[in-house]
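In structure tokens below, several structures.
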Structure I
Amino acid sequence: MPRILIAECKQEISSFNPHIGTYDNFTINRGPELTAYHQGKETELGGALDVFAKEGDIEICPTYGARASSAGPLAQKDFERITAEFLHAVKGHTEEADGFLFVLHG
């Protein structure tokens, strides 16, 4: 059975917005929380989960999700924190994955 690793990191960033984005603007989901949040929703991952479920023989490995609404550029220290958390969550599963689905925006 193929195993698909999933992750997301999304924020709409506008350099014209004077409000600097921070880690606290993000909703973070780890592991099964990520699939629970997106299941049945009209999101990129929600759609992918529907397709994977219809296939029936795909194992999902949820790792990390970070989502935030619009803000100005993300503060450097907060970018580094999210990046470190994202990479830590993903790296622990790369050897056992047959494919990857990363939803990225920002």
Structure II
Amino acid sequence: MKGAVIHGVLLAVMLVYGYRTWTRDKTVGPNLGSVVLWDRSEDDLVSIEYTSEKKAVKLERRGQGDQAYWWGTDTTTEKKPKPPEPKKPDPGAGSGSAGS
């Protein structure tokens, strides 16, 4: 019974929200902001690089004038653990005779 009451309340809330959305004033447009990320020409940008502990991504401009293009490289670095050093043999071990 408790679950039915909770679902009934959720249904009522969603019906009110749906009604408000359906009947909203559609003459008001959304307020979209304007953000300038780069206010220079594309020729002023030489390269972009992102480096983290495990990955490096680099975009660089190659070529001149109309023949210019963007070249991207993606490098993944994986650190492998050092292998354990081999044990040195004991100087006294294995020096006995087989027949004694």
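Coordinate-derived values only; no laboratory data. Worth saying up front: this structure is predicted, and the values here are computed from it rather than measured. Cβ atoms are built from the backbone, for glycine too; each structure is taken alone.
Taking FRET efficiency 1/(1 + (r/R0)^6) of positions 13 and 53 (r between Cβ atoms, R0 = 41 Å, to 0.05) as the criterion, the highest value among I, II goes to I. Assuming 10.4 is mean count of other Cβ atoms within 10 Å over residues 45-52 as calculated from a single structure, say which of I, II it is. Considering all the candidates, the number was obtained from II. Looking at structures I, II, which one was helix-only ellipticity at 222 nm (-39500 (n - 2.57) for each DSSP H run of 4 or more, over all residues; to 500) calculated from, given that it came out as -10000? So the calculation was done on I. Relative contact order in percent (Cα under 8 Å, 6 or more apart) computed as 13: which structure among I, II? Source structure for this number: II. Matching task: 2.73 is the computed value of Cα Rg over 2.2 N^0.38 Å. Pick the structure from I, II. Derived from II, not from the others.
Taking mean count of other Cβ atoms within 10 Å over residues 5-12 from the coordinates of each of I, II, which one would give 20.1?
This figure was derived from I.
Assuming 77 is percent of Cα pairs over 12 Å apart, for residues 21-76 alone as calculated from a single structure, say which of I, II it is. This value belongs to structure II.
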